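What follows is a set of structures to go through.
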Structure 1
Amino acid sequence: MKGGALLFAALLALLSAIGTVEFYRMALPTRKLELWLAIVAGSLLIFIPFAGDDKLILSAIWLFFICFALLFLFRIRTIEAAAQEVAFALLAFFYIPFLLMHLVQLRLTPFGIEWLFVIMLIVMTNDSAAYYTGSAFGKHRLYPLVSPKKSIEGAVGGLIGSLGGTLLAKFTFFSQLAFTDAVLTALVVGTVGQAGDLFESLLKRSFGVKDSGTIIPGHGGVLDRMDSILFAAPITYYYVLFFFKG
């Protein structure tokens, strides 16, 4: 079990590194040394849950913050842009490896593998149902400033799709998932996942790019594919931690 979890964490570290590269290309394209620090720090953070001490996570966040702050302090390009660059670097760290780390924490819980599949089902059924519902019935724009094509009807359809995904999990491979858990996680995680999609759209429009990267032909970058999961991971983990009875 531990070996599988370590392999899973290694995959997340790779995705974190690629996502961090994509973010720096959009926000801090000339900061190469800082990019390497971000990749190393993010990879280390993802493996910290294996130590079994949440205090280490807080210690690591403090240490990485100090390292980023000192690096930018003594590598000033222009004083006018310094604060913005530091803010972008910290946003990249918290947005990508910190959020992804919660998938490792989730994997290490009882029924962790099942919960990871639940997240995937919620996100995938949400995306598919939102797309087809929005295409067929979408008339009211959800948030045109950030994502002009998304509709309220599509968002509602996505949540219905998420509910179908969690019920599929309950009646196939995850019988320990209570009906209440299925409904709540579908609605809460599905909604937060949609917010993650909108947030990444906000970043891309702010940076003036269509896609975060080109690593996946026809589908953009890693961040384009993980935007919903990044937001869904922490809320699912804390739901399991505080509410799931098993």
Structure 2
Amino acid sequence: MKFIQPGWPAPKHIKSYTTLRSGWGGRKPHHEENRGNYSGNHPQYVEESKRLETLLQLPDEPLWITQTHSTIVIEATPENREQNADASFTSQPNRICVVLTADCLPILITNKQGTSVAAIHAGWRGLSSGIIEKTLQALQQPAEDLLVWLGPAIGPQKFEVGKDVYDEFTGRHAESIAAFKPHAEGKWLANLYELAKIRLNLQGINQIYGGDYCTFTQDEMFFSYRRDQGKTGRMATLIWIDDQIA
């Protein structure tokens, strides 16, 4: 198996995938290893992008963004390629929104009509600061029309965090306390999936799918930044509106 497809009731013309380590490496030159990006003109970038296009039979080159754990959301247009952002959205056919992860949470969104999609890179910093909320603002779609898929991320048994992370979430939303389990003195196990669900529920979104993988423990399937101590590849999570059957 080289990729997985979300198990969600998206319209048939909405195409979405997450690559597995057996299908696409997402590896970068060493000096770029910690950036978590795949933009630029380095020959390896170009080669890996072409490999991804072939693997998933993409209709065009993915519209890569430069991820910085921000709350910046941009439209997936050729003009915005490689811009700093942690989410992209589009209502245009064949414009491919893509994010790269290796423990952080990739989130895909579509409306039930299949006329608007988005991809989010949700590390804990972006999640706590509001990357989900900013993306929903950009989409401008009724909450009851939205479907959300939570892609592979580090699971709740392996994501150890300190008091800074605990305070960041619980200080903003008391509901987030339920997503933390005391682990050791000054340490908690955080559930990224649950934290995302809480944020989505607060925005009126209840049709949420996925959230049942662990990139840390399922080493045969996924890359993991924590497990591999930073020297690892990335999974690509993509979504687009297919104009052939739209």
Structure 3
Amino acid sequence: MADGLTVTGVRAGYGAINVLWDVSLTAKAGELTAIIGPNGAGKTTLLRAIMGLLPLGGGTVSLGPQRLDRLPTWRLAQAGIALIPEGRMLFDAMSVEDNLLIGAYPTAQRAHAVRRLAAAYAMFPKLRERRRQLAGSLSGGEAQMLVLARGLMADPKVLLVDEPSLGLAPVVVDELFGVLARLRHEGLTIVLVEQHTERAVAIADQVHLMQSGKVVLSRRAAEVNLAQLHEQYFGLS
């Protein structure tokens, strides 16, 4: 069985401003782990810290027995960690297909780029139709499909997904969450940050709730009471 992702006592932030306070959580192999919480809870900061985009002020990040927090970000890609960032961050002046091929950058995946490209087009047929278009000409939904497909081009062991539904129409969100659910059933380890609590919990195995830079609740998704969660932690009645 593949190894899970373990975050232990992580502290991180931006310059002198600390955001994460001794965050510990586990994303089991082959499961979808949802990280939820109000705005400013530190969810995106946590993904950035896992990916090595922020230096840790303390704690460790591991994939099975392998320490990740000692590696530069490009080595994390080689180790099988892929981040689907909030805001998409595509190469707008490059074609859809070239954006996808960049996703196969890790050395071990370059020989499989053609096969992975075919899989990406099978998963998102619209991308095949637009493969020669500039990425900057895509709609918001198409761009989110592209950034997700680009992350999968590296055949990652762990997929970190940050706010995939942000600013998208409900029909597109349905399609994207359908893809995430399918990937989970296929055994990919996924860590999903999402503000649509109901959607996230519906496809998750494990849920971690963050507030003010800390994990304040960890529970199996089947045990989560959404109404109670919202009332206690989101200030909703």
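With Cα Rg over 2.2 N^0.38 Å, for residues 9-64 alone derived from the coordinates and found to be 1.19, which of 1, 2, 3 does the value describe? Matching structure: 1.
Using mean count of other Cβ atoms within 10 Å over residues 49-56 as the calculated read-out, with 12.4 as its value, let me know the right label among 1, 2, 3. Only one of 1, 2, 3 returns 12.4 for mean count of other Cβ atoms within 10 Å over residues 49-56, namely 1. Work out which structure the value -10000 belongs to, where helix-only ellipticity at 222 nm (-39500 (n - 2.57) for each DSSP H run of 4 or more, over all residues; to 500) was derived from one of 1, 2, 3. Source structure for this number: 3.
Read-outs: derived from the displayed coordinates by stated rules, not from any lab. Quick caveat: nothing in here was measured; it's all calculated off a predicted structure. Cβ atoms are built from the backbone, for glycine too; each structure is taken alone.
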